[in-house]
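A.B. asks: Given below, in the form of structure tokens, are the structures.
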Structure I
Amino acid sequence: MDEFRQKSRFRKIFFSRPVFLLFLAAAVLLAPPLFSVYKKSRQAVLKNKDIEKQAAELGGRLKELEANIGRMGTEAGIEKELRSKFQIKKPGEDFVVIIDNTPKETKEEEPFFFGENSFLQKLLDLIKF
């Protein structure tokens, strides 16, 4: 019976209003720091995802550069790169230059204030009817 009374006394104290208010005050006081920690952890997760994405992009770039280095190790790769960047030729080769002679249509700007279709002429035509 004493055991039951001790449990009953504990329950009365634990479920009393002052203890409830104490727990409520603790929850209210701890909520802002917990929210701040949550925001920081969320930002860290997002930053981690961005860094992983950048690492994957850099890994792809590394593979591309290694392939370019391998290609540049051959005579044909060096020649191709020199021809594309510096427009050089081997001895005995000739360049062919193609010139486009088709006339390009140029649109003449119509005068804004004076002339046949100018702003002032159109305004005068509106006034005259």
Structure II
Amino acid sequence: MALSAEATHEELSAAFDALGRPEHGDLRAPEIGLVMLRGRTGGDGAPFNLGEATVTRAAVRLGSGHVGYAYLLGRDPARARLAAVLDAVQQSGGTAAIERCFADPVRRRIAHDRARGAARTAATRVDFFTLVRGED
């Protein structure tokens, strides 16, 4: 589900096509709403409300009866529905197919994006050093 949250609409759509466009119906049509984000000062302090984030959720049922769910940041009902379908396919025992046509390509893209970002950051790195004075 974490990969579905980071996947683009094109990646989800390609996986849906590669899986043979599984027959499905909405248990809960995609809905857009808000969730409260909570934070903690220093990671372990008193919790506080940081703000709200927009999420889209969906629930689908495959023809086989298996159910899939998706909650994604942002406002993209089509993407949430596709992510829910992929979750349902995985629940029905299609883990190998999901790994092959969806998870592996998304992991490679994410690793590539992170490496590219790290290389850009490394290019701007500045090393600071301190000279020790001979004064006592």
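A.B. asks: If volume of the Cα convex hull per residue in Å³ is computed to be 463, which of I, II is the source?
C.D. replies: I
A.B. asks: Next question, about the same structure. Using relative contact order in percent (Cα under 8 Å, 6 or more apart) as the calculated read-out, with 5 as its value, let me know the right label among I, II.
C.D. replies: This figure was derived from I.
A.B. asks: Starting from the value -24500: which structure in I, II was helix-only ellipticity at 222 nm (-39500 (n - 2.57) for each DSSP H run of 4 or more, over all residues; to 500) calculated from?
C.D. replies: Computed on structure I.
Read-outs throughout are calculated quantities, based only on the coordinates presented, and are distinct from any laboratory measurement. From a predicted model like this one, the values you see are computed outputs, not experimental measurements.
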